[in-house]
Structure formats: structure tokens, C-alpha cells
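Chemist: Pasting the structures in now, so scroll down.
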Structure 1
Amino acid sequence: MTARVLAGDIDINNEETTVNAQVLRGHPSTSGDDFQLNVTTLFRHTVRTHGEQEIVYRTADGGWDRYTFNDCMERVEAQATLLQEIGVTPGDVVGVLDWNSKRHFELYWAVPATGAALLQMNLRLSPPDLGYVVEHSGATVVLVDESLLSVAESIVDLAPNVRKWVVMSDRSGADVDTTLPAPIFLEDRLADVQPAFDWPMIDETSTYSACYTTGTTGRPKGVFYSHRSVYLHALTFANLMGMSNSDTAMVITPMFHGLSWGLPQAAVYVGAKVVIPGRYQAADTSVLVDAMIDEHVTVANGAPAIYQPMLDLIRGRDEKPDFSSLRMLSGATEPPLSLMRGLYEESGAEVIHGYGATETTALISVNRLKDSLARTLSEEEQWDLKRCQGLPLPGLDIRVVDEAGNELPHDGTSVGEIWVRGPGIATGYFGMDDAVAAGNFTDGYWRTGDIGKMLPNGYLKLTDRLKDVIKSGGEWISSIDMENAITAHPDVVEAAVVAVDDPKWQERPAALVVLRPGSLATPDDLLEELRGKFAEWQFPDAIHFVASLPRTSVGKLDKKRIRAQFGSD
């Protein structure tokens, strides 16, 4: 079917299957609506207006350095010129295999400046999946950090259409050993490039960046973000997080996945100071916390898997940091209330839950407290509200539907699958026409696979993943709420709850729990933590203590692997 516009037909997907929608066209305007909303214009405006603003970045040797947006612009223009010299043309796909680095940040702007699409290469994918992503996306040029050469070398034979491999290193190419075919060494070539780039006006519907989903079943699926969707998302992100050019934004979320949830673009939009922490691991928590203190970071993005070690570190310090101006966007999974309260009580930081996906140009909702509720809810009620996924982004249309696809009321009790559509929400996967038939998209809505409800006050609350939901005796049990309740125990580091086959009740919950070193907590202690929050029939039938929980390449709990080992698949 084709979407109907009263002034003409449009084909949203450039395919046969499109959105059932009608757009009413009224009186013609005199606005310059043909001026393109593209990310390159956004970047150039910030350089022109806030060129003196700092960008602080971690160097390859673990130190820190800084330069300005004006300096960054010179390197961006030189890189865009070099890309053109090696054959990159509008419509090409250019892959980047790198950490959260200065060069990666520059390529966020240099690659799209040529009219090409920046392919985010998830360095945590297996070689077969990463090779598939490169080949399926049509990437013809790949830039790779020297520290990741072994990853790039492992996929050369899986990506025969890549015609140029570009190595990024602080060392001369003569000192770099690699088996990549005919490698180009970025910094060597940039030394001979004149940073004078003729910036084209990019069509806003062109792809700015591409990212592939990292689900636990099937091949990764490609989502190609338009300049328009990223531009609008940056504006909305900045607004909802209350950002301005007085802020300092630390980009913790990997830049190789999901646009780093939109923080780099939002920071550039408002002209904020940017801090790029380079390559880091969970053991490097002190590096991140110390940089937050030294650079006066006020906005950061991350996940409970990195924020919990930060809290543990802060608790162990005699001198607590003053993070009263810090807003910490938390994604990947719902942050436990104990984590949010702990960071606030120990440092003054506000943890803000954000909910989104690869398919949604990052965010669907952000949990900020409405003024009307700040005046009417008690402190405990406000904390309880922070367990929600938040208020949907302006312009998004969210539905809660039952198994038959019927829309359910936003009454806080009706539970169903969350469907969403709007600017920046994917309407299909790149090169996968069967996605619609497979049930990922219906009438322009992306079907999230998440189970939840909409509260009368406008907040979205998830209770489970559709594939993870526990249905015991015909009644649903929220694994998410149970995980967070167990995590509230002071001896618990993290927890996962999955369904286990049961001959009588169909399914029963089982919990896997990681305890703090030296803990003597027992299963009965954890069940006591659930008392009053869950009915006793909902309590898990088994609690397994484990050393760690398996996670996907983007840090989410890998429930499929857990079910295969402890439950049902």
C-alpha cells in the first residue's frame, strides 16, 4: 500500500510496503522549508559560533589533551578532502572501527560532509557478524584505529567489496605492522592535505549514519539514520536534558553504536564542552570519575553496568565529589532505584533513565519529573516514579496493544506491547523486505517487542521484553521489576530473572544473582527483599548465585543465553 497525501502520493520506504497515513495540506507558507536540516550544517554553525569551545580527549597513552572546535574543524575538513581524494563519493558507505576517540568524533562530521554514510562498526561483534555488517551495508572504505587492526584483519576476506583500508595511528605508517591490503595511513596523508573543503548542502533525507542491531538471534539488521532524524533528535535531546553552551558533556556510551545515543550531536548543537574518554574498561572507573571531577562534567551518558562501579568507587572515597550539577543519562537496561538513590545521596548526581533502541535514532522517552508532579508527589512517590521509562519524546506516537493488535487505554493498568512511530523511527530494515512480514513493523509503527503500560500522567513503564515475559498460571510477572527489587539488597551487584518451564504453571521465575565479594547473603535474605513488593506466589522458585551474568555486545543482559542454561529457550 502507498501512503496518501492529499496533495499527492509519497512512498516513505521507497518500497511497495509503506505507511497508511493521510497528511492534510493547508495554505502554502512563505517559509524556507526547502532549506535542509542536515547534521553538517549543525556542526558548521557551532564552529562558527562557539569555535573557542574546548574538546578534551584521552590520548592513546592514557593521558589527556585538548583542542578547540576551530582546531577540530581544520581536521574535519582535511579528512573530508582526503576521503574524496581516495574515491569516496555521495551515497557511499564508510565504516569506522574505533573507540570513543578524538578521531572518531571528527569522523562523525567528516564522513557525512562528503555525502557518504558513516557506518558504525560494533567492535564487540564476532568476526562473522562484523564482516556481514560491512558487506551487507555496502561499505567500500573502512577506517580503523591501530589498536583494532587485528579485528579489521579478521574480516578482510568477509568484506571483499572494501576497496580502501585506512589506518588511524599517532605513529608513522612505516612503524605500523598490518596485513591489511594496501593500507592508507591517515595522519601521514593528512600532513599533505590542505584543510579547505567546499561544504555541499546535503539532502536531509540522505543517510547520515548507519547502525546494525545486535540481537541474540539472526543476523544483525541495518538501520540507516537520515540527516533530518539525527538533527531533530539532537534538538530534542538537548531540550529534554536542559543542555546549553555552559555544559560539559562526557561521551561514555560507545560511539560505535546507536549514535552514542545522540549525546555528541546534542552537545555540538548547543556548543557544549565535550569530553571524550577514549578506550576504557570497567576497571577504569576511577579514570572516568576523576575526569568528571577535573573537567566539571554536567552531562554524561552510560548504563548501570558502568554507573554501579562509579557508585561503588565514590562510596569508598573519603572525599565525595560534588556532582550536584551532573545529569547522567542511563540506558541499556532500567537502572535500579538503589543505584539512582545511591548516586544522588553520595554525590548529588541525577540519574535520568532513557529508553530507546537502534531503530529509534536513540531515544523514545526520557524520565524527567514534570513540574505538576513535583508539586503534588511526596519524595518517596517521586523516587518511585523514576522507575518508569519516562515521558515520550515530543512528536512520537506511542501505542500499547494487545495480542490482536488492538490499542489499549493509557490507564496505568492495561499491559501490552509498545508500538512507536514518528520522526526518526525506522519503518523498515535496510535490504530486508521480509522485516514487515516478520512482524517488526505494522502501519508505520515499529513494534518494540517490549511489554509495558502508559500511566494516566503520561509516563511509560515497561514490565518486560515480549520474549522474556514470565507467564505463570495465566498471570504475568515482571522480570524487570523483580530484578530491580533484588538489586536493592545491599549485597547484590546485579540480577537477572528468567522463565523456567513448569508442568503445572507453564512457567515460573528463576533468579540469577551476582553478590558482592565476601557476601554471606542467602536465598532467603533475597526473598525477604521481595516481601511486600511482590505476592508470594510470584517469588522465584530458585535463586542461583553466579560469578557474572552474560551480556550482549551493547551491555544488555543476554537473556537467551541465560534461559538456555537455567530456564527454557
Structure 2
Amino acid sequence: MDMLYQLEEILKDMNITTLFQPIISLSNGKVLGYEALSRGPENSSLYSPNSLFSTAKEFNKTWELEFACRISAIKNARNINANKLLFLNVDPEIIKNKNFQTGLTKEYLAKYNISPDNIIFEITEQTAISDYKAFSKVLKRYTDQGYRIALDDTGSGYSGLQTISETKPHYIKLDIELIKNIDKNNFKRLLVKSFVDFSKATNLKLIAEGIETEGELKTLIDLGVYAGQGFFILKPKPDFYETPADVRELILNYNRLKRNYFSFDKGRIGDIAINYSSFDRKLSCSELKKYFHSTLLTGACIVENNIPVGLVMKHTLDSVLATQYGVAIFSKRPVELVMDKNALIVDYNTNIGDTAKMAMERDSDKIYDYVIVTKNNYYYGIVTIKKLLEFTVAIEKNYARELNPLTGLPGNMLIEKTLSDILNSNENFCVLYLDLDNFKVYNDVYGFENGDKILKFTANIIKDCLLEIFTLKSFVGHIGGDDFICIVKASLEECYKLSGLIIDRFDSGVLNFFNEVDRKNKYIVGIDRKGVKDTFNLTCISIAGVYGAISAFDTSSNLSLYMSKLKKENKLQKHSSYIINKIENNSYLKI
């Protein structure tokens, strides 16, 4: 059958197959919303979305097809839960079409009793955006009506930093190619981790697409990605399904196990939040003004069904009402018209230090706005910037006291705390003790100032190598002198790789700290411990480690004694080397 004829028949009859794929929270497994996916009629040659949309483009029918898909999605979503979001795909070229701007979407939403607040326009960048200024202007027109924006396929195709910067989306969806095998690809983990940090700092929501394996799901949870979708969770279906019980339990279990042994607890933001009154988005501006005049508070959280949707600061409300017709226009109108829809909202368990960083990275006109705290996605309380900074300063002072003044690495108290944590766990870790050979003679010959430079150089190499291989779940501390400790949660093979990388980087870089003669000779002349002149090999690094059931050692003292024996054995090599022994439960007692 002629493809154009098929397409025209589909458009005439609005014969679109609509499927819905759940988008779920990666913290509790609950469904946050659904992405509407469009297909042609079943058993037709245009059933595939690729065939359907490429044919529409070929015959210049993209707008007509997009409209049919959107109406079909809205019609089939008429029974969607009022608390769930509906993601509608939109080509960036179509959103500028005059037909798109006529308000037809809103008419159909009203017809099927769906609020614009539940709609997320998902910008699918199949083509490059040619005019960001005009495009952003159109987007603002829609966000002002209550719609929100998601940027799809980030990390692939045309999507990039400029698009994020210009469109300022509410959601960023990471492309399936970025998610595929992320559990086996450290470069992808690093890239997604940077997106996570960015999303937290800018109060955007990050959604991972195409989750197809348990390993990918676990890694995304570890990285702190907000939400996800994919075949591993649930395939697209014609109806609205909740997260399968086994998948939700898996997510809850991974979140229960998700503990960063190497992040020092600086307190949770929820611990300093106060449960001040929240207000419904339909409350009038005049009523909220009365509240501000009756209390010392200068901000209020605006909610819908106890879920935060915005923030109103007193100075913002006063500014609006102080305009020439402000009282007449806004006094009896709802506060949702003046609220900040992009207020900083953080979860109860968010680190206080991380929250302070996010707060300080906001635009200057928002930097003193309150922080809204949620628990299980519901409103919990607010934190003022004054209180946040007071706690942050006190915490940072205490933490700074425990850092080595030369290298800035955690010192013995923090090292002991970390060791205690892993000794009391039932998980596998790798503990590496690193120290420098022939370092004392280097200090004697070249001076302590140059010796300190080598120590700083060593600390930086260890940190850089850890970040390069592991991204997360690692710790490095400075015991004192030329002794360092490194703790990682990874496979034995990765620990071998880390040790080899540190040695390669150290051996090539340390040569820069010797003069030309000593580099050529490959030794230095110095005085030994008995006061006798002798030759010594150039400074090298020894790494002794244990991997596996570290809890078998019971105490850090037992672990240190065992490591000391390994270090002595390793130092016999007379050059940079490493040794890592695998430990089973109580097996160290037999060695």
C-alpha cells in the first residue's frame, strides 16, 4: 500500500497506538509519571515509530502527526492519577509552529480533565535547534501556563550544554547510549556523576532512559540519579502500571545498602529543618500577606497535596503588590501566580554541606531564599540560609581540624573512623598502605622543603588515580610522614589496576624532583643510619594491601599488624611494587 495513503488514513482516523512507560523514583521505586510513546496502527507497516515519523517528515506531515499523537496520548491518559506526570514528546521544530501555539493542547487537556501542571513537554532533539532565542521565547510562553520542560536524549546527537543552558529545562533525560553498560564503563560513570552534581546544583531532575539490566540500575542508584525508565523496570504498555513489586523491592534494597563509607557525615539537612506552615497553591495573595505580617518568617512553601510546588518570599510578594495595580490585580488571586516554581527543594537525607553548595550556586537574586526540605517527596520543612550557613561553618571548622596540614588529606582520626566503619561491615573492601622507600635519605640530601613537595606529589597521584578508576567509593588518608592509606570498594582486579597505575605515575613523575646527575646515575649518595656514606636507589613507592572480608581482623590494630608484615615483605623488592593478599573470613589468622 502507498505510504502516503497509509499515513493520510492514520491522520484522518487519528489511528495512533499510544503506550505508556513508567518513570520511577530511584530512591523509593514509586511511579512519578509516564512517557507517552506513539506508534502506528498494529500490524501496519507504519507501526514502528521510526517508520511512522520518517514517513511523516518525507511528506511534510510532521505537524499533523505530532498533533494526532498528542491528542491520542491525552485521550488515553484521561484516567491517569492526578498526582502522576505525563511526558509528551515534541520535536523542537514543531513547538514553534503556529498551530502548536493556538492553545489546542490546553483545550484537549480541559476536555479530559488533565491539569497543565501534570504535563511535561519532552523536547526530542531529532533536529538541531536553529534559533535558540525564538525557541526559548516560545518555551517561556508554555512554562508560564504551568507546563514544564524535559530535554530528551541528553548525551547523544544534538543535545548538549548549549541546549541545556538556553532552554533551562525542569528535567534532563540521559540518553540510552550513555546508560548502556554504565556499570562496566567508568568514563560513563564519571560523565553521569557530573550530570548528577550539575542537576543538584541547579535543582533539575535527572532521568535515566533505557535501563535494561540490574547492574545499570544499581550503578544509577549509587550515582544518585533521581529517576529512571527502561525495559528492566517495565516495558511500555497501553495502560498505567505501577512498578513491579520485585523491581521496587530491589530499588529499596539497593537504597538501604547505599552507604558511602568514605563520606564523613556532616549532618542531614532534615535535622535542621523546621516544619513551618505550608500553603496551598490556590491560597490568595492577600491571605499569605496576612501570614507574613503575623510572623517573623519571610518565606513560605507552596504545596499541592502536600507536595512542594514552589516558594514565595515575603519581599517578592511585597514587590508584586506594591506595583501600581498590584493590589487590585493580585490581592484575591492565587499565590501560584507569584511563586518561584524553581525553588531549591532537597530531600531530608541530603548532606548539609551539599545543600549549602547548591544554595550558594543559585542566582544572586535567589541566594537568600529559603530551602525547602522533603521527606518521601512530601513537604517536611524549611531551612533559612542563616541557619544553614551557621551549621555549615561549624561543621567545616571541625572537619578542617582533622586534615593533614601538608597534603590536606584526612588525618588519623578520620582514618580510624573509616577503618572502624568497614571493620563493622560485612562487605568486601581493599585496604592499601603506601609508603615511600629511600625518602629519609632524599630529605637529608635535598632538604625537607623538597621532601614536602614529593609528599604533596604523592598525595595528588593517589587522589587522581582513585578518581580515574573508581569515581565513587574510595578514600585516601595521610597517616603521617611518608605513609598513606587508601581504601576502596571494588573488585580485586580493579585494585591491581589502581596499584599499577599509581606506581607508573609515581615512577615517571618523581624523577622531576632529582637533579640531572642523580637521574642519570639512578641513585643518590647519602648517609645511612649508622653514619656511613653509601649509595641509595631513587625514591620509590611500596604498596601493601589486603582485599576481601576486612571485618575478619576485628580491630584496626590487628589489621595494622598484618599490613606491617606485608610491607616488610614488599620492601625487599628495592623498587616500586605492590602486593595484595586476598582475605577470607578469619583466614588472616592462618597466614
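None of the figures in this text is laboratory data; all of them are computed from the coordinates on show. Owing to the predicted nature of the structure, the values given are computational and were not obtained by experimental measurement. Cβ atoms are built from the backbone, for glycine too; each structure is taken alone.
Chemist: So mean count of other Cβ atoms within 10 Å over residues 140-147, computed for just one structure, reads 15.0; which one of 1, 2 is that? Could the numbers behind the result be given before it?
Modeler: Working: 1: 22.0; 2: 15.0.
Considering all the candidates, the number was obtained from 2.
Chemist: Still on this structure: Out of 1, 2, choose the structure whose coordinates give FRET efficiency 1/(1 + (r/R0)^6) of positions 356 and 484 (r between Cβ atoms, R0 = 35 Å, to 0.05) equal to 1.00 when calculated.
Modeler: The structure behind it is 1.
Chemist: Given a value of 8.0 for distance in nm of label points 7 Å out along Cα→Cβ at positions 124 and 532, calculated from one of 1, 2, which structure does it belong to? Please list the in-between numbers first.
Modeler: Numbers: 1: 3.6; 2: 8.0.
Clearly, the read-out refers to 2.
Chemist: Suppose you compute log10 I(q)/I(0) by the Debye sum over Cα atoms at q = 0.06, 0.07 Å⁻¹ for every structure in 1, 2: which one lands on -0.43, -0.57?
Modeler: 2
Chemist: Then there's this: Given a value of -8000 for helix-only ellipticity at 222 nm (-39500 (n - 2.57) for each DSSP H run of 4 or more, over all residues; to 500), point me to the structure among 1, 2 it was derived from.
Modeler: Corresponding structure: 1.
Chemist: Now for a different question. 1, 2: which one has FRET efficiency 1/(1 + (r/R0)^6) of positions 308 and 524 (r between Cβ atoms, R0 = 30 Å, to 0.05), as calculated, at 0.80?
Modeler: Corresponding structure: 1.
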